[in-house]
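Novice: Some structures to go through are shown next.
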Structure 1
Amino acid sequence: MFAGFTSRRRFADLSEQEVLALAISSEEDDAQIYRQYGEKLRKEYPASAQIFDGMALEEDEHRRRLIEAHKARFGDVIPLIRREHVAGFYARKPIWLAKNLSLETIRGEAEAMERDAGKFYTLAAQRSSDADTRKLLGDLAAAELGHEKTAAELSATHLTEDAKDEEDRKAHRQFILTWVQPGLAGLMDGSVSTLAPIFATAFATHDPHTTLLVGLAASVGAGISMGFTEAAHDDGVISGRGSPMKRGIASGVMTTLGGLGHALPYLIPDFWTATTIAMIVVFLELWAITWIQNRFMETPFLRAAFQVVLGGALVFAAGVLIGAG
């Protein structure tokens with residue numbers, strides 16, 4: 001059970017040679033991560049990709065200087081020691097996760113990487129007894145902590161204000177297409193399409209428990225259906241709408257939540273109390289849909305309100321009339 005812990009070394013127990021070896025492998029990893037970020041962004045965000053290319057080259061230079069320092073003090077054979085071999089050492093996310101990260105998240109990850117590396121070199125410099133090594137590690141600490149300045153210089157070269165605005169617009173558009181649009185479609189379907197069966201059952205039986213069961217079945221069933229439909233009908237390659245898995249999750253979850261909103265009040269055993277609360281929830285759901293359409297889809301508020309509220313009212317009325325009849 002504790003084998004994973006006992007096989008790792010404490011940073012305080014590493015020799016100076018092992019600290020240098022750890023720094024070398026860390027720089028190799030970081031350069032590879034930056035190149036992966038650049039490759040991931042190159043098609044849609046070429047200016048940001050060039051920034052990460054430049055940062056990868058700087059990590060390569062750090063690695064070269066560290067190898068020279070190791071050769072001068074300890075020879076050509078560098079011990080194999082990596083981050084995962086040291087207890088409590090900062091970790092990096094697997095490179096393959098870059099495929100699932102947004103532009104803003106990648107930028108934030110890069111900033112965190114530089115802060116972590118800067119702290120590591122500061123601690124390593126404090127432990128070094130060799131003047132030249134200590135100077136090198138101190139210089140690298142300053143370089144890593146100052147990479148924000150380097151990024152700013154690279155941004156000035158590659159990421160003009162217009163280019164940044166364009167990339168931000170692309171990132172926002174991708175967020176809308178991948179998450180907001182399918183989620184909104186799911187919320188509308190879950191909120192509106194389940195109105196008729198839930199309220200028809202309510203007014204036909206006046207039984208909160210039966211209404212709750214119908215509501216749960218309608219909500220979960222609609223969520224599964226919408227999720228699979230969204231994921232299966234468009235793989236995102238041609239449309240550019242992003243991962244079908246993400247879109248399916250957004251659509252399925254929001255569809256289920258939209259239906260559960262006015263089904264769960266029927267947990268209350270009193271029929272009229274539960275129905276009154278369910279009606280209030282329906283009103284809030286419809287206005288939430290209107291707000292999302294206006295905020296993210298840029299639909300004029302009055303037009304969105306008219307479409308959503310009118311459609312919801314018609315479906316609600318159909319359910320009540322059918323149930324009461």
Structure 2
Amino acid sequence: MQATNHFSRAANYTGRFAPSPTGPLHMGSLVAAMASYLDAQAQHGHWLVRIEDLDFDRNVPGADQQILHSLQRCGMQWDGEVVWQSRRQALYATALQQLGTQVYPCACSRKEIADSLLRSGATTGTAASQIYPGTCRHGLAAGKTPRAWRLRVPDGDAAVFRFTDRLCGPQVQNLATEVGDFVLKRADGFWAYQLAVVVDDAAQGMTHVVRGADLLDSTARQMYLQQLLGLPVPRYLHVPVVTNADGEKLSKQTGALAFDRGDNDLLHEALIPAARFLGLIIGDNITTIPAFWHAAISAWQRKLAQAGQQADPQLTSHGSG
């Protein structure tokens with residue numbers, strides 16, 4: 001399926017929306033889609049759609065087409081062909097091979113990792129309890145067989161990555177102390193998000209990534225992979241995530257409902273509320289979806305200007321300039 005935007009396009013901006021087909025779009029995913037779309041329109045760039053369907057156990061048949069239909073119903077037209085990650089697995093295998101000795105086999109089960117962390121004194125639920133203890137970093141124990149493949153993170157100053165998020169401001173993360181060696185290919189044989197998204201963003205020429213703040217913590221890992229693979233680093237912008245009444249991120253797992261029921265008023269029930277969640281000032285006199293987008297693009301430009309992001313500062317990271 002292909003759609004073409006009616007806006008003139010700039011060659012120096014390519015962004016994307018990359019939903020997982022685990023069900024229909026809900027308000028949380030609409031907010032992320034809207035932010036990425038508005039940023040591309042505001043800079044007269046290209047906006048692509050990528051279906052991230054690598055978690056085969058969670059994919060819902062037909063959800064990908066339902067997602068695309070909902071985007072079109074909302075007046076969000078993408079450029080070029082939609083791509084599916086499930087059709088691009090050879091690219092991830094090539095990248096894994098390119099990483100060479102930076103990647104190592106891991107035989108640990110989740111229970112073994114949790115037990116090891118408990119023995120080390122890590123308290124359940126803390127950041128330390130999420131960090132891989134490095135059990136297989138120097139080789140598999142006798143009789144063990146590989147389950148997953150992990151990327152070795154650097155130590156010392158090389159582990160510290162800094163970047164400026166275009167909305168959230170300066171960020172810093174130490175991969176060694178806050179993340180640890182992370183999985184690139186899972187025990188179930190599926191490719192991990194971190195590797196796939198880095199490979200695809202580079203292959204599709206992404207210059208800008210706009211997504212939910214729940215993925216802010218993934219950015220340093222992706223920058224490290226970009227560094228190792230010799231890939232360009234996009235500019236990042238993370239928007240707040242929508243939460244439910246219990247303060248949980250709105251998702252299929254927390255019972256989020258589809259915003260598009262097929263015959264409802266998307267303008268007033270979905271688009272305007274999503275824009276206002278993003279902090280955009282949208283007047284009450286909007287009566288059509290095209291008029292909404294015209295107003296929303298201007299409101300997004302004002303939002304970025306207020307955040308001091310007219311110049312869209314270049315990312316920087318330790319060791320890469």
Structure 3
Amino acid sequence: MSRNAAFSPPPDARAYRLRTARGEFAVVDSPVADGVAPRGVVLLLPGFTGSKEDFTLLHRPLGARGYRTVAVDGRGQYKSDGPEHDESAYARSELARDVLAQAAALGTRVHLVGHSLGGQIARAAVLLDAAPFLSLTLMSSGPARISESQRQRVKLLRDALDTMTMAEVWKVMQAMGPPEEVGAPTPAHGPEDPERLRDRWLGTRPAQLLATGRQLCTEPDRVAELAAVPLPCHVLSGDFDDTWPVPLLDEMARRLDARRTVVAGAEHSPNTDQPLATARALADFWDDHPGRPAPPPRHLPRGRGGPA
């Protein structure tokens with residue numbers, strides 16, 4: 001099998017723009033595997049500088065377990081629209097309301113998964129309204145701001161964005177090494193080749209990076225608020241993480257009374273480092289928290305204008 005085939009979504013997955021009450025969002029929507037009984041729908045939120053492609057290696061194994069997976073580019077990420085320079089559009093509350101709109105557009109309660117920054121956005125959405133969700137998985141996403149070492153690297157990135165073009169910043173990142181957040185997935189582990197990673201970087205809006213980078217460096221601890229929400233939670237990470245150290249994630253899981261999964265051999269992006277083990281842990285958790293049955297999946301469109 002070629003590298004491109006190995007890193008491609010299932011052939012019946014569809015890329016389209018999901019229409020919501022808050023605009024359209026680029027998604028990859030992958031159905032349940034043929035002959036498998038549907039067990040639920042999953043909404044996947046990427047991290048800082050990430051995109052829906054970060055979840056490519058999860059679609060097939062989760063579809064085989066009965067889960068339709070919908071990976072989304074958030075506002076201003078890669079192929080989803082957003083203002084170039086208005087940071088207010090990317091306030092945490094605005095991004096959380098986008099997630100609620102995405103879930104509503106899918107037409108059923110969903111299992112919500114957020115990777116890193118995406119986990120903190122997912123948490124904010126749940127704290128606004130938990131009703132659309134069957135469960136919450138925080139993947140390599142910690143209780144508050146990122147570690148000091150990563151704050152310094154994100155600050156360097158934000159300073160560069162204040163004075164340089166996106167193309168110029170990309171060249172600098174290749175020379176100095178990006179923050180852990182910025183570097184995931186790497187071409188060695190993820191579904192993207194270097195040129196496509198560059199295209200994704202250039203497609204992301206500078207204001208989105210500035211606003212969300214600041215949020216990563218200042219996020220307050222909201223674990224007690226989340227623990228008060230009656231929603232099953234899952235804290236999943238690799239066995240090494242410099243963005244939020246693993247013992248900190250262990251402690252957060254205890255505070256949430258959440259399921260805790262540590263994926264051996266994975267770092268900040270278990271979804272790309274160890275996708276099969278990650279998919280198995282996710283599906284095992286959802287199997288234990290099915291909620292009401294999901295309706296049969298609708299036809300997945302090939303072009304613009306996905307299910308509303």
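A short reminder: the numbers here are calculations on the coordinates, not readings from a lab. Here the structure is a predicted model, which is why all the values come from computation and not from measurement. Cβ atoms are built from the backbone, for glycine too; each structure is taken alone.
Novice: Using the calculated result -9000 for helix-only ellipticity at 222 nm (-39500 (n - 2.57) for each DSSP H run of 4 or more, over all residues; to 500), pick out the matching structure from 1, 2, 3.
Specialist: Structure of origin is 2.
Novice: Given that distance in nm of label points 7 Å out along Cα→Cβ at positions 245 and 285, derived from a single structure, equals 2.3, which label among 1, 2, 3 identifies that structure?
Specialist: Working: 1: 2.9; 2: 3.7; 3: 2.3.
The value was obtained from structure 3.
Novice: Still on this model: Given that distance in nm of label points 7 Å out along Cα→Cβ at positions 141 and 277, derived from a single structure, equals 5.9, which label among 1, 2, 3 identifies that structure?
Specialist: Computed on structure 1.
Novice: Upon calculation of log10 I(q)/I(0) by the Debye sum over Cα atoms at q = 0.10 Å⁻¹ from the atomic coordinates, which of the structures 1, 2, 3 produces -0.62?
Specialist: Value -0.62 for log10 I(q)/I(0) by the Debye sum over Cα atoms at q = 0.10 Å⁻¹ corresponds to 2 out of 1, 2, 3.
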